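I've put the structures underneath this note.
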Structure 1
Amino acid sequence: MRREAIATVSIAVAVALAAIGSYRGDDEHATRQFLIVCVIILVAAGIVFWIVVPRINRLGRGALILAIIGAASIVLFWTGVPPVLAGGATVLALGARELGTDRGMATAALALAALTVVAAVVIAFVG
């Protein structure tokens, strides 16, 4: 249940940021760009939330790795992938904290995921 809710929010945030980034300027191909990014977001979300996340056994370590990849993906912010990866890291980190395992890694992953989303928001508005 939590995975689906976080996936939905991650997709919504990514799509909203894609819309802001696509329509911020006066590009005549903004709608095409927006639709392409939306497809990338949906494919990435499917892979992250329904293929990668369910297969990870060490939740804290997996959360931290996914959060690091998400933070590194900020250089490709225009793909919409950073919020999706941050959401996947959040699912794993919350699961680890719930089980009481790898609490330090889970907390670091949550912090890094939050910073990734903040950076994506700033970049969407500033460019």
Structure 2
Amino acid sequence: MAERKVRITAGGASAIARLKDTPTADKFWAALPIKGSANTWGDEIYFSIPVKAAAEPDASDAVSVGDIAYWPPGSAFCLFFGMTPASSGGVIRAASAVNVFGAIEGDSLVFKKVKSRDQVLLEKA
């Protein structure tokens, strides 16, 4: 499969993410472009997207800096760039298990300036 990249733009910040080869990534790719309004939870941006996917076998609440993920209970896109209120022991944690389907190339900390209600655009790069 050809490499798939997504441009994420929010609150004046922008970065490219590379998608993995997973069922969730396939559904996400097919739904692009997607616009939404950011919610923040610690160093996470999330918002509901028009994608429906079940938890994949490797779904986990433990994530890494720069991971992009899908949260099945809220049909939400998630971007992690640091600790969330659920994090502990130096491990970044989502609210519950997520499907990690890609990662930011480069520095995801550019998204620290994003505020709740900032517009987010997800588009093929």
Structure 3
Amino acid sequence: MRLLIDTHLLLWATEKSPRLSRAARNLISDPANEVLFSVASIWEISIKSAKGLATFQAKPVMVWEELLRHGYQELPVIGKHAIVAGTLPKIHKDPFDRILIAQATVEAITLLTSDATVARYPGPIRKV
């Protein structure tokens, strides 16, 4: 199964956080699954990191390198993703989540998320 991992789950996975659910951990670690991350997630982490908030310590280059080192595949954002993101129902306003939903839809990849609002969208989305 091809899995696109949302930003929160990526951070929790790289930090080995207990917030990462057992279901998510099992899916991500299953060698039968192809695990992908979006360039949009790295962009989101970069923006949050640049704000210098004490509550956000993730370093984008370290997250990116860790994901690649663990065999995650990088998914670029293309024009079709952006177009589909603009046509999604107005359930969620976060542009990063909307592009992840669009990528999952266009590429027919299951989006893994911990966000109940994201999981309300139709399509290949799985809340874990």
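Computing helix-only ellipticity at 222 nm (-39500 (n - 2.57) for each DSSP H run of 4 or more, over all residues; to 500) gives -14000 for which of 1, 2, 3?
3
Out of 1, 2, 3, which one gives 14.5 for mean count of other Cβ atoms within 10 Å over residues 74-81 as computed from the coordinates?
Of the options listed, only 3 reproduces it.
Thinking of 1, 2, 3, which structure, once semi-axes √(5λ) of the Cα gyration tensor in Å is computed, gives back 19, 17, 14?
Label of the source structure: 2.
Read-outs: derived from the displayed coordinates by stated rules, not from any lab. Since the model is a prediction, treat every value here as computed from it, not as a measurement. Cβ atoms are built from the backbone, for glycine too; each structure is taken alone.
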